[in-house]
Every structure is written in C-alpha cells, then in structure tokens.
Structure 1
Amino acid sequence: MLDSIIKAYNEAVFETDKEAAFDVVNAALASGMRAEDIVFKIVIPAVEEMMSNITRDPDANLAQHFMTAQIASEVTEKMLEKFEHPPEIIGRVVIGTAHGDLHSLGKRIVMGCLKALMVEVIDLGVNVPAARFVDEAVANAAQVIAVSAMMVHTATGENGARGVRQILRERGIEKQFRIVVGGAPYRFDNELYKTVGADGWAPDGVNASRMIVDLIKEVKAS
C-alpha cells in the first residue's frame, strides 16, 4: 500500500496539483497511516528526490520546484498537528531578503524545503537590515543566517551578508552562526559569497536547503 501512496503523491506533486496531493494524504490518514509516516516516508523523500533532480538538471523548471516546496511545506505543517509526539526539530534558520531588496521567490522555495526537512524557519520577510538578521538569530537560538539578494548592490552592501558578518564579529559571536547567501549576483560570480563574508551559497533554493541543513549540523557539532 505504501508504494501506491508514494506513487500517487509523487505524481500529484510532479503535476504541481496541491489538491490532489492533499487528497492522497487524507486518504492515507483515513486508511490508518500515521501522520509521522506520511511526513518521513512520503513527503521528505519527495523533497529529497527534487533536490537530486535539480542537481542533475540545473535548468529544471523553477516554478515546479517552487510549487513542490510549497506543497511539501503545507502538507508537513498539517501533519505536524496530528503527530502523537512533537517531532524533533533539527535546527533553526533565520531568513530574509537584504535591506533595499524586495524579491522573495527564491527565499520562499528555501523555506518550503526547510520546513519539510524539520528545520524551524524564522522568516524576516524582505528589506531586512543587517542588525535585525543578527538580533533575530540570537533571540531564536538559530544556527544559520540566510540572506537573499537579487541585485548586486544589495548583495554587496553593508546591510547584506557583509554587514551581518561585521556585526557578529563586533559582538564576539561570529563562531555561533553560519551565514549563507543566494540570488542572481552569486550565480554570475561564484566567488562573490566569499567577498561578502558568507560561509556558503547555492545556485537555487532547493540546493540551498541541503546546504543549510549541513551547516546546522556543523554548528551543532562544534
């Protein structure tokens, strides 16, 4: 039965049909499947498969990945309400778009994937100054600060990752966090993330999620 449920869910996600995906999930619940199994045996493997697909095909459809991430996020949130015991959150990330920048699509893909992977996401929205990234990371005991920027001047400005790094250094808490960046400027210059003081970058929201999970584990192990 599990194989048929997985197949039906994956087909719905591939077609970016949220209603069909929820129909599959609700039918699985009605048949007696636990919410925990739906998340860990169906939803998360589907997200991981999407990550593998985009690694093999960097030109894959961005809109499809966005919808897949959003479906995974919404299904996971609904299932979490039905868990017998609260799930273990593997870590926390604060995420936002740098001050002066109002773009949010890439950020939303990252958020959808992270939520499905049991990462708590604190979304700061758009137009976020550097100090707020740091303040929220400290307040929420996050491991990773994710700064999105779609324009060169917001990517390299003092309210982007560069400013975040400087504030962390001034407060003596630099080693407690990892900084990741993403957005168009970093795709044009793959070394730009180093220039602005980030620990890593990813060419797309899906791979960014994988990198953030790895960095959360790195911080926790240090």
Structure 2
Amino acid sequence: MTTKPTVAVVLSGCGVFDGTEIHEAVLTLLALDRQGAAYQCFAPDVQQHHVVDHLSGNETGETRNVLVESARIARGKIRDLAGFDAQRYDALIFPGGFGAAKNRSSVAADGPDATIQPDVEAAIRAMRAAGKPIGALCISPVLLARVLGDVEVTIGDDAGTASAIEQMGGTHRPATHGEVVVDTANKVATTPCYMLDATVGQIADGAHNVVAAVLGMIGR
C-alpha cells in the first residue's frame, strides 16, 4: 500500500492585506486533497506587522498573532513553524497574501534588502538541504529568491516585484493565469495567482497546477 505524500503548508495570518490570501490557502488545501496528498498547516508564532480592516482598507491599531489568526483558516489544526521537521514532510508550499511580505518577511518595507522571519527561512533551508520540493503562490516566491538566491520563479508580470527578485539573485519569468514556472534544479514551482487581476476560478487553476508540479517532483 502506497503512503500518501504529506505536504506542509505555511500560512501567515488570515486576510489578504495583513495575512494569508484565504482563497489561495483554501484552494491549495483542496488541490492537495483532490490530488491524493495529506497536508499539515504551519505558521510562525509571532505578532503581525499590523492589522488591516478589510472593509475600509485602514489599519486598526490592534495587535494579532500570526499563528492564532492562521488557525482560523486551518480550523485549529495548525502547528508552530518553529517545530517544523523537514524529515517528516515530502514538500513545502507557501500560499500568498501580503502576510508573506509583512509577517513572513520584511519585503513590503525593505524590498530586495528584506529579512526573512527566522522560522520561515529555516524551513526553506531545511527542505532545500533535504532535496525536497517547494511551491509558492502569488508574492510568496520572493521568499524563495531571498533565501535561495539563484532560483527561477514567477510572480506574474509586476515589474517592481520582479526587479526585487532579480536583485536578490533570482531569475524572474513572466507568467499568466494558471501557469507554473518550474525550476527543476532547485525543485521549486511557482505561480502568480492574485499578483494578477484574477477570478477565483483562475486562482483554483493556479493552485491545482502548482500542487501538481510539486507532487510531481517528490519522486515517490
């Protein structure tokens, strides 16, 4: 009997402007389930950069915890990323949302000079050392460029973000809805999702295709 591959999915809060993009997260989990993989959600146990009222777009002045907020999406079944063990998982996937650039890194403020949240960086490096694949959606590919350097990724066609990736040492490839850029040497698969003006159906296509590419690189 073949054991299902198990994929770690790293969240960054709950909500596009200050956390995880919810459609991208849920559709990634759906794609994993429908393609025969098990998953475990993780998030760093840190305070959010800020909290945004998603109705008005304004900051609220509140403080919220990334792990606690991410648990909303994961229905409580989530673990602290500090305890991530690369040997227990076959692949790693990062959905997007501005939390990737605010909570998992300082990309929103610092661009190509950004720092990466230590638990996020450790997880990426551990998977790289183990030769296991990593997927990233939306703006999350910038995390891989910042940590891995010479890696080929896509965030769609946003010139500013693409330039930051190039300054980090990565190579950016333009892509459109549902397209996936696969760096076979580094076992990395990325797709633009809401970095483009997209429908929820197009997000589903991107999530499905990046999951398929990641699972295809597991080699089981």
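By the measure distance in nm of label points 7 Å out along Cα→Cβ at positions 80 and 200, tell me the structure among 1, 2 with the highest figure.
2
Looking just at percent of Cα pairs over 20 Å apart, which of the labels 1, 2 belongs to the structure with the highest value?
Ranking 1, 2 on percent of Cα pairs over 20 Å apart, first place is 1.
When FRET efficiency 1/(1 + (r/R0)^6) of positions 24 and 128 (r between Cβ atoms, R0 = 41 Å, to 0.05) is computed for each of 1, 2, which one produces 0.95?
Label of the source structure: 2.
Can you rank 1, 2 by distance in nm of label points 7 Å out along Cα→Cβ at positions 40 and 72 and just name the one with the largest value?
2
Suppose you compute helix-only ellipticity at 222 nm (-39500 (n - 2.57) for each DSSP H run of 4 or more, over all residues; to 500) for every structure in 1, 2: which one lands on -16500?
So the calculation was done on 1.
Quick note: the coordinates plus some simple rules give every number you see, no bench work behind them. Predicted model only: the values in this text are computed from it and were never measured. Cβ atoms are built from the backbone, for glycine too; each structure is taken alone.
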